[in-house]
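None of the figures in this text is laboratory data; all of them are computed from the coordinates on show. None of these values were measured; they are calculated from a predicted model.
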Structure 1
Amino acid sequence: MSEHRFSRLQLLSGRDGLDRLNQASVAIFGIGGVGSYAAEALARAAIGKLTLIDFDDICITNVNRQIHALDGSIGRPKVDVMAERCRAINPNAQIIAHKRFYDAEASDELLADGYDYVLDCIDHITAKLHLIQTCHLRGLPIIASMGAANKLDPTLIKVADLADTTKCRLARIMRRELRKRGIERGVRVVYSTEEFRPLGNEAVICAENCVCPNKDDQQWSCDDRRVILGSSSYIPPLFGLTMAGTVIRELLGEAAWS
């Protein structure tokens, strides 16, 4: 059965291309609305080694946008549930799960193996900056997700150098902070040009009284988050799928990035 698992992909990539994907090692930092869909797309693209990094457990509020958030998985570590899905998709792949928060202290350990590609799907700005800067310095190819929250128009999603992005508030912060670190260009991102949507006045119960089953064990629960943004069922997933598609095309030699 294994020879047929990726036969439809082989029709597009050829045998050599499929072998290239099977030999590739890719890391996804952040297994949420963006990262979970990116991970699944990469698993279904025959990537031979996937490393999943996330500190968080699945929350009931993740159900609207995260592929692993289902009845039965609430309260479980995101990386463990996603690793199980990826292994079920491709039992021959090597799937490594790290329930860790990425920061400067964890950086050397989590990047020690080296990767053919890194996907930054992190929400935390300080961690995001450090990961991008470290990959840039080490020469590790990286693609980063910009702001996927408070968006509804899927036709405005784009891939570009961070220096060329417009209308994305997170991208503006990242450009400014990375310039301070000597990085002007060379960071590929997925972003949206949709205008910022102001938050509504509706009460978010989880922001005031977190209902996550393991909240006392979390580094950050909903109680600790000053702002909880709105999200749709399709924009974060489309960000993740776009990131995965960009990585797959580059690994196949179809979209070289300088």
Structure 2
Amino acid sequence: MLYIGFPIKNEILTNLFSIKGKTALVTGGGSGIGLMITRAYIEAGVKVYISSRKLDVITSVAKELSALPESAGCIPIQADLSFAEECERVAAELTKAEGKLNILVNNSGANWGEAYEKFPDKAWDRVLNLNVKSVFHLTRYLTPALAAAATPEDPSRVINIGSVDGLCVPKLETYSYSASKAAVHHLTRVLSRKLAPQHITVNAIAPGPFESKMMAATIEAFGDLIKSTVPLHRIGKPEDMAGASIFLASRAGAYITGIVLPVDGGIVSNL
């Protein structure tokens, strides 16, 4: 037997899925999927910075989560990450405060739905600037801080939030959104190769339907139809996103880079 002497039970209980003591930045961390990840990290003992354009939202969230017994702190940073200079400012502020960063979750995103015949040029600029360009810029500006926290056994982690709409053709007319998420998935692969020598892993999560602010109106109008397209016949829950985001940030995910992980109830695998 090749696998000898590894205390697997103790390792699982104490280390394998633990992220306690790490520091993370979750963009768009005040609502939707970003908030699901932020809360999961806070409850797991991570110090979390959250960014958003809406200062009142992230200030309220940070105050609530900082009060949790297990919290190591939740700190808001107001920013519009669709601008490269804002990505640079956020990176500079966080690096000055912490010196290093263990986990970067690029979650901030925008959507736009409109008929093919009327789909405007501004829908491409708004969505691509935030969904794709900000992922590149923020990761680039934070690479020194990520590298400072990294070791070969416990690399720093970049987790990009894509979408099943970037893996399959959506039923709704969200042309710039689905194209942007496909770009995020491939950018994830490209960055994983670039940053691996610095002991930084880069992976993506491709969520299916979750009860987020972005999806609220869609789920309200088409909830039954959406559930019928999901092989597991339900909408995603916060625990589903928590499990995936903790796994990729923990020792359990330390040897994984360049993947796109669908968290979608089986949508993609049943195409």
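Quick check: -11000 is what I get for helix-only ellipticity at 222 nm (-39500 (n - 2.57) for each DSSP H run of 4 or more, over all residues; to 500), calculated from one of 1, 2. Which structure matches?
1
Figure out for me which of the structures 1, 2 the number 23 belongs to, where relative contact order in percent (Cα under 8 Å, 6 or more apart) was derived from the coordinates.
1
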